[in-house]
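Before anything else, here is the set of structures, which you'll find just below.
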Structure 1
Amino acid sequence: MRFRILVLGLLCLCAVSCHGQSNPIDIKDLELPAPRYGSGEKIVKHKAYTVSFNKDARIPNWVAWELTPERSTGPYTRKDANYDWDPAIKGCPGRSDYQYSTYGYTRGHMCPAMNNRNDAQAMTECFYMSNMVPQSRELNEGTWQALEIRCATYAKWYGKVYIVCGPVLSNPEELSEIGRGITCPYRFFKCILRYGTGKDGKPDKSAIGYLFTQDNDRVRVSVNEIEALTGLDLFCNLPDDEEEAIESNTKESGWR
């Protein structure tokens, strides 16, 4: 009898501890979307970022990373790295696979070089082709780059932010092909989360999302809207009682 009570007690304890909301949140994983089992995605964690690679499209489904002020400060630059295939991903394209494009698309970084200046390995990894999606030069050097710079500023203001971005692959009519079988999307998304404590000691938790087009358009949306569009479950490691409120936000207030 005592044995049965002990076993039941352990099972109950396990049930509580295994439930995602009963334990302290694992902060380092806040940037990661939920894996999509059976989708064929290849998830690889590098020092610089985590990527979900789409072997059919030959581009990432998403790239996610935690950004701190230190990552954007250091001696390493684009000159210290070369575009290269990702050794952890079979079928990852090489740099030459984009050279057959007649439309002049650039190799657009998802996790940017400017976020990896503090570490040689991180700078090398951010130039893996698993971190690239075809982007028009207008977008790459326009609103996309402007938000990259803004994210580095957010990291300085808030201590750290969590970022996930990638192409929108849900509408086949918006997809084309360049080079050697590289899928070229028309739209992209980027979501930014801050999750910590403000200067007043109160919880400071908010997220904001953006949609981009190859025509250099950018619109602010909620994370929920991006999830509905892409089919991804973003910031899935947030506690359930906070996730909906955080992911439904469309206001830039508090983001200065």
Structure 2
Amino acid sequence: MVSCQTSTEKSTDTDSNATTDNAAPAAAPEETSPQTPQELAQFAYGIDISKGQGNEIDKLNAKTDSLSFIICKATEGVTYTDPTFANNWATIPQKGFIRGAYHFYHTADDPTEQATFFVNTLKGLNKSDIAPVLDFESGGIAPGKTVEQIQEELMVFLQAVEQKSGRKPIIYTNVNIGNQYLNKPEFAAYALWIAYPAEVAEPELPTAWASKGWSLWQKSWKYEIAGYTDDFDRYNGNLAELKQFIADY
């Protein structure tokens, strides 16, 4: 995800796309041109944003940009709300994009409190939005808990988000963290957004999702649009299939 610096959380620069545990086989590719008509017919593309992009959303428009969806950072831990979230959340659909939001998870914080905080922040969440996303990566993992404890609390968070929002959450992670912490079959019941920035035909997946596959793929951290650099994402299907996935999931 896009790097940020928080003053209210226990860690600094925790939500970073520069972590080394993504295990990509090559440098993140640069994506600087609109997708071709053939690519757009096969896949839906989007970006994920946070305060690192400032007011970028105000400069984008689905009528002129070859993107279908934008996922913005909402919350982190139990107290931090991304300062651009309110504007991003309101403006994304106004600009014609499908919207989504993610929560950066902290293992040191209570999972139920995090779920409540996240869902309460998502004012106006509806069935046409991408389901809420759990962002689970190394920057949110604090010492002091076993893998088993972290796994149990992640399931508490996921179930609480679903109960409170009425939407089954999506999991964002990378291969190494997925294999270490999300290696139980019950995690694969959730759709996967895999962080794997590489010039490959298909991303490598954590073993729990090997047979199920991926729903979203963060395939670059260097997408240039409107003078900004973004994380570049692909849905595993075209726009009509993305809308059907949102309706069914």
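No value in this document is a laboratory result; all are computed from the given coordinates. Quick caveat, the model's predicted, so the values are computed rather than measured. Cβ atoms are built from the backbone, for glycine too; each structure is taken alone.
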Item to complete: For structures 1, 2, calculate distance in nm of label points 7 Å out along Cα→Cβ at positions 83 and 115 and state which one comes out highest.
Response: 2
Response to the item:
Cα Rg over 2.2 N^0.38 Å, for residues 51-154 alone: greatest across 1, 2 for structure 2
Worksheet item: With relative contact order in percent (Cα under 8 Å, 6 or more apart) computed per structure, which member of 1, 2 shows the largest figure?
Response: 2
Worksheet entry | Parent structure of the calculated result 2.7, given that distance in nm of label points 7 Å out along Cα→Cβ at positions 43 and 91 is the read-out and 1, 2 the choices | 2
Worksheet item: So distance in nm of label points 7 Å out along Cα→Cβ at positions 59 and 219, computed for just one structure, reads 2.5; which one of 1, 2 is that?
Response: 2
Fill in: For 0.93 (Rg/Rh (Cα atoms, Kirkwood Rh), calculated) the corresponding structure among 1, 2
2
Response to the item:
With Cα extents along the principal axes in Å, for residues 147-210 alone computed for every candidate in 1, 2, 51, 20, 13 is reproduced by structure 1
Worksheet item: One of 1, 2 was used to calculate mean count of other Cβ atoms within 10 Å over residues 107-114, giving 18.4; which?
Response: 2
